[in-house]
Structure P
Amino acid sequence: MRLFDSHCHIDDPCFDDDFDAMLTRAEEAEVHAMMIAGVTLTTSKKAIALAKDRPNLFTAVGIHPHDAKDCSNETLAALKRMAENPCVRAWGEVGLDFNRMHSPQKDQEQCLEAQMAAADALGLPLIFHERDSQGRFLEVLEGFNFKENQGVVHCFSGTKAEMFRYLDLGFHIGITGILTIKQRGEQLRELATLIPMDRILIETDAPYLTPAPKKNKVRRNEPAFVRHVMERLAQVRGEDVETLSETVWTTTCKLFNVAL
């Protein structure tokens, strides 16, 4: 198989001591490419440094909604300069998160719209984050005049109606290890059967959301474990895992404009 971890945070300090060994484990699990999602200027910069001279690592630059209150014009200008680096193939993760409200709603919405405009102007796909926005995130997306709707709703955890609205807008759906969790993943397993094969991406969100069966053995998620997401996804959908994985690989490479 060829597997692409479409969303991870391997810039996290918890990977500093075994970074190369972690990459080796991923390769042994047939995870041949990874997208490192930025959440601040600092993490975006570190992700670019990690991807340098590693042709199978790609990065996204962006400001997470938690940090939207710090999303100034200077911040956006710095992100645009970073986006000129050839390893940068997406913008994100960006969105709305009304769960903990680390930034006020007004700041989150302004930051999201400014980043969507920047990504759209640069022709970069967007990596979206949504949590507990009560429909507001979809309202913002549907009201934005994209040149071309390119992007993925990372770690999808919404309703059936929301999922189809994302699909109708032209976006992809990112599936995490939640799919493998018995109770928490029940609804996601039902919805995963309804997503067109060529609109699915798989991801770890490492070091978070460790999938079963690794969940009860290790605390830190890592890209190698995205294989468990793919295997469970194929099982849920009743499809051949090699066929599905190849389609998802092709879909991910196309979205991020990657040739491997």
Structure Q
Amino acid sequence: MSEFTASYRGGDGPTLVLIHGFTGTWEIWDPIIAPLEQHYDVFIPTLPSHAGGPAIEGDPTLELLLDGAEALLDEAGIETAHIVGNSLGGYAALRLAARGRAKTVNALAPAGGWAEGDPVIAQTMDFFQQMHPLVVAAAEHVDDAVATPEGRAMLLQFLTEHPEVVSPDLAKKILLGGAGCTEAIALTEMGRTADWAFDLNAIECPARIVWGTEDKVLGWPIAAARYQEGLPDADWVILEGIGHCPMLDVPERTVELITEFAKD
């Protein structure tokens, strides 16, 4: 799995969809794919305007991104599924649930939870704009960058609190995926001005929100304000000492959180 492909599908059972975060690809789910395939028909697309994903015609918007994500389900022959997403993918998972496409939705540190007008939104987009050129530069020396524990820790410092559990091969995939997101700057400008609010009451399926207390991208609890208010009856799981991507930090625990919740 060293080359970018548009998506991944494998396993047998109820359909489970995994949706990656901003500037990622489907490959970031690699640590938990095999164990999930023992329980599910696992479908993992790469989002529109991300490396290997379909293009968005014209300027990207949240609605076009979501329409594109929904079209990927249609193309895969998936009407409804258990949906899990992380970060931007967590937001997409919740929005797809609001569109009636989810049997259950499990959002890991979902974007869009900021309170209306929160200056952290602009700060988050500034962070991504500043980071992307650095990621592109690092990708030119990718093998050296991932060759040492210290190098991997530096590359993954905003995604995981336990970079030592991430293999050099996966660190390379993550770095190349981020560098290959050529629309990253346009997507951050979209995120800066987008209306992230939506009708949370439209989510009628069981919902779980998972957040790590050491998240350096969408900090707990400030980045969860809208969801705490709008989804008080959701199943909330707070992971002490865990970062932005639980599937990297604690893959076994993440599998447990998914399989115990995503049931037909």
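Taken together, the values in this text are just the output of simple stated rules run on the coordinates, not laboratory data. Predicted model only: the values in this text are computed from it and were never measured. Cβ atoms are built from the backbone, for glycine too; each structure is taken alone.
Values for this structure:
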{"quantity": "Which of P, Q yields 0.55 [FRET efficiency 1/(1 + (r/R0)^6) of positions 32 and 80 (r between Cβ atoms, R0 = 30 Å, to 0.05), calculated]", "calculated": "P"}
{"quantity": "Distance in nm of label points 7 Å out along Cα→Cβ at positions 88 and 136 - structure with the largest value, from P, Q", "calculated": "P"}
{"quantity": "Mean projected area of the Cα convex hull in nm², for residues 96-215 alone derived as 7.9 - corresponding label from P, Q", "calculated": "P"}
